[in-house]
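Q: Next come the structures, one after another.
No lab work stands behind these numbers, since they all come straight from the coordinates. Since we're looking at a predicted model, the values are computed, not measured. Cβ atoms are built from the backbone, for glycine too; each structure is taken alone.
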Structure P
Amino acid sequence: MAEFLVHIEIEWPPERSEQEREEIFAAELAQGQRLAGAGHLRRLWRIPGRWANWSLYEVPDATVLHEALTSLPLYPWMSIEVHALAEHPNDPRALDIEVPGIEPSAPPEETP
């Protein structure tokens, strides 16, 4: 699986009705939940004070990521930046270093 860090800015047109905005945002929530349930959308962070977010996707490849992003109802009003991620040899998880507040990558093996 590949990991992608995605930055999304939403540019909602002010001439659209409040009802349309509510309907599309509700559909966006439902589709985001489906992507999370499928294991594609792994994390999501909002940027305070803006209609923007950073998200972490884990998908087989960039084509699947593209399909996921274009399935979002707000896609027509999104500005999207995608950053492919690669493993780093000094990643604390890869080195099994305990970091407060972060779960280890695998539970320790028990010895009899």
Structure Q
Amino acid sequence: MDTHALNTALQRGDWPRAAALLAPLTQMPGAHPSLLFNHGKVALEMGQTAQAQALLRRTVQGAPLHQAAWFELGRAALAADMLPEACTAFERALVLQPSDSDALRNLGRMCLFMPQ
């Protein structure tokens, strides 16, 4: 993997290039959670919410204590209008990092929109 090219693409917000570099690495079974996480974030930036959710789910399956992955999974689920899944992901992010004000804010938003 060309880490310099990947870092450059990520820093420049060149999401298609970053996705092209990450895709071959994340398609393999047992892909490293950091690669899955970054590919999930790139997919989310590109508006590919279903792919982002799939990659981020794989991330938290392999690294269940990856707080940022739970948060991003919540964002992806929210973007896909999957409110129960978003709520669960933001709750998990808060369990792992109770001081995460963004996760708390997003969880509060879920409470406003979820049917009682």
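Q: If P(r) over Cα pairs in 10 Å bins from 0, in percent, for residues 24-63 alone comes out at 27, 53, 20, 1 when worked out from the coordinates, which of P, Q was used? Walk me through the numbers before you get to the answer.
A: Values: P: 27, 53, 20, 1; Q: 39, 56, 5.
Source structure for this number: P.
Q: If mean projected area of the Cα convex hull in nm² is computed to be 9.6, which of P, Q is the source?
A: Structure P accounts for this read-out.
Q: Work out the source of -8500 here, i.e. which of P, Q gives that when helix-only ellipticity at 222 nm (-39500 (n - 2.57) for each DSSP H run of 4 or more, over all residues; to 500) is computed.
A: P
Q: For distance in nm of label points 7 Å out along Cα→Cβ at positions 8 and 72, the calculated result is 0.2, so let me know which of P, Q that is.
A: P
Q: Next question, about the same structure. Using the calculated result 1.9 for distance in nm of label points 7 Å out along Cα→Cβ at positions 40 and 56, pick out the matching structure from P, Q.
A: Numbers: P: 1.9; Q: 0.7.
Derived from P, not from the others.
Q: Given structures P, Q, which gives the highest value for relative contact order in percent (Cα under 8 Å, 6 or more apart)? Before the final figure, lay out each step's value.
A: On the way: P: 38; Q: 15.
Sorting by relative contact order in percent (Cα under 8 Å, 6 or more apart) in descending order puts P first.
Q: Next up: Hey, Rg and Dmax of the Cα atoms in Å, for residues 32-87 alone derived from one of P, Q reads 11.4, 33; which structure?
A: The value was obtained from structure P.
Q: Something else now. Among the shown structures P, Q, from which was the value 12.8 of mean count of other Cβ atoms within 10 Å over residues 48-55 calculated?
A: Attributed to the structure labelled P.
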